[in-house]
Structure 1
Amino acid sequence: MPNEEQNARETLQLEPGTLWDKAIAQTEYAKSCGALQFLPTEYEFIEQDGINFLVRVLPHLVRKDEAKKKQDKDTANSGKGFNPFLPYEEDLFVADISDTHLCLLNKFSIIDHHLLIVTRAFEEQETWLTLQDFEAMWACLNEIDGLVFYNGGKMAGASQRHKHLQLVPLPLVEEGLKIPIEPAIASVIFQDSVGTTTRFPFVHAIAKLDFHPEKSPLASAASTLECYHNLLRAVGLISDTPVNGEKQSGAYNFLATRDWMLVVPRANECFSDISVNSLGFAGTLVVRSVEQMNLLKDKSPMTVLTSVAVPTALETEGLKR
């Protein structure tokens, strides 16, 4: 393993201690030239079962919708799938991470310095995460205290086919906790290396992560990959260790911080017309209108999450009643 780690360290292109400054500088530049479309939001908290859900109202999503329609139209006219990452928009480029990954700004962002960790060569978004993905993830997490997430498939909230993880800096907002689901994470009960919490009435699995910035990203990636596979087994998404490039068996959401990792299988893309991606399972949801906000308050955030995930057996019995 030491030789493999040494080889990986030699392929990393990100200069330590530079990513955050580059993200700040590129964000300001991309905003000024119009490459980055920042979508301002209002937000409020909805408390449920000790979790303060952060809910953003985003009426300006129409701009993202229009861009997606144009992309679909261009695809239909050309007969070729449009890929915003090949080539990527140079004004959104932040840094080279490694020989396999680079870092871009999210073009349509509601959070400042929202970063994308993108594979250089095309890989399908519906393939399992790899050692190289986790190496790139840790290269970024070593630099930025953030939440990394992966929307595994369209049903899980993915809007692009080209494989990319996403990173948002913490805290998500200045008020309150770094991440709304921290009380749930604190209540996790572990059996061996896999944990669950009774606060989540849907199928999920959680693992602890050890943040050691002095370790190489590859060394951290190797142990993280093993944890990831354990979580996938725990929720029934795999039985054997998957190989690189293998298509996933089902849609799921993946979230990770420096301290923990969470996997949630998906059953539906939306609740009513409210879309949910990985950030929903961090306790932060996006609605497009006052009507959607009222629906969310009426039904409750946890009901929304449970309806798009896979309810636990106990919760399913309760729903039947």
Structure 2
Amino acid sequence: MTKIVLLDKGTFPKDLKLKRPAFKHDWQEHEATIAEETIARLKGAEIAISNKVPLRQDVLSELPDLKMIAIAATGYDHIDLDYALANGITVSNVRGYAVNSVPEHALMMILALSRSLKGYQSEIEAGKWQEADHFCFFNHPIEDLHQKTLGIIGRGILGQGLARLASGFGMPVIYAARPGDKTPHTPYVPFEEFLKYADVISIHCPLNDDTRNMITAKQFALMERKPILINTGRGGIVNEEDAVTAVKTGQLRGLGFDCLSKEPPKDGNPLLTIARLPNVIITPHIAWASSDAVQNLWDQLINNIEMYKKGTPENSLM
């Protein structure tokens, strides 16, 4: 009987409808799995389900029965694909499940920061408006999105989803070319030019060797329009210490992050030192997690497993 092990069930909401594969199987699940537990829990398993638990060569080499890794996410930087390919392990991820959830979350942050929602809400809670002399109370900047240029890093389904929403606000959209590409094809714009002209920058690309620390102090210095910076992609794409400096010095007029370089940030994180500022919004990696998106993810995950068992894998990364 096929043994299936879910390593980190706790990364899903408790009210998720967890249907299981239609074929006969031995299902085992764990709320969380630390590195020292991974091998023991996957002994004898044919299929491993992981959202964020790392499965690298040192672990996979100890699991001769493992034939499939079903990633409960789109990102796969925690999986050793080279080892899996060399050893006949199928690796599948889920795709497009958060096509509405992530763009809507990014737009929510853009709107909230452009209207200083957090700052005004805090002022009301502190009784500032109640003490004002006039019916309105101006203490933070308020800007429209209309005719503000939205710069998107990553022209996949999520980046294009945000562009579609932004068009309803009358925002011109530009896409960043890869750094170093001086003659990109339309609709991409050379990276340095992109940084210069964007009023809002939103990140929707994966984390890999090419994108790690893509934005540092050097890139912040090129942002002439002092943009709002949104990251619903991955932590590590933006240098977090440099981002803090950019906020404090006014190189950024707003910052909204849904992902950090290490999650949860139990040992702290530079961005947490500015989390209370009125022009900073940090959310705990939930842009993907609308109830509709999570159910879509799970249904697609189970379909990936069923198609693997039928001998016709879908969403394979190999």
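Read-outs: derived from the displayed coordinates by stated rules, not from any lab. Fair warning: this is a prediction, and the values are worked out from it, not measured in the lab. Cβ atoms are built from the backbone, for glycine too; each structure is taken alone.
Just a few scattered comments:
- Structure responsible for 18.9, with mean projected area of the Cα convex hull in nm² calculated and labels 1, 2 on offer: 2
- Value -8000, calculated as helix-only ellipticity at 222 nm (-39500 (n - 2.57) for each DSSP H run of 4 or more, over all residues; to 500), assigned to which of 1, 2: 2
- The maximum of FRET efficiency 1/(1 + (r/R0)^6) of positions 23 and 127 (r between Cβ atoms, R0 = 41 Å, to 0.05) over structures 1, 2, that is, the highest value, falls on 1.
- Of the structures 1, 2, the one that 2.5 was derived from, the read-out being distance in nm of label points 7 Å out along Cα→Cβ at positions 39 and 303: 1
- If distance in nm of label points 7 Å out along Cα→Cβ at positions 47 and 255 is computed and equals 2.0, the structure in 1, 2: 1
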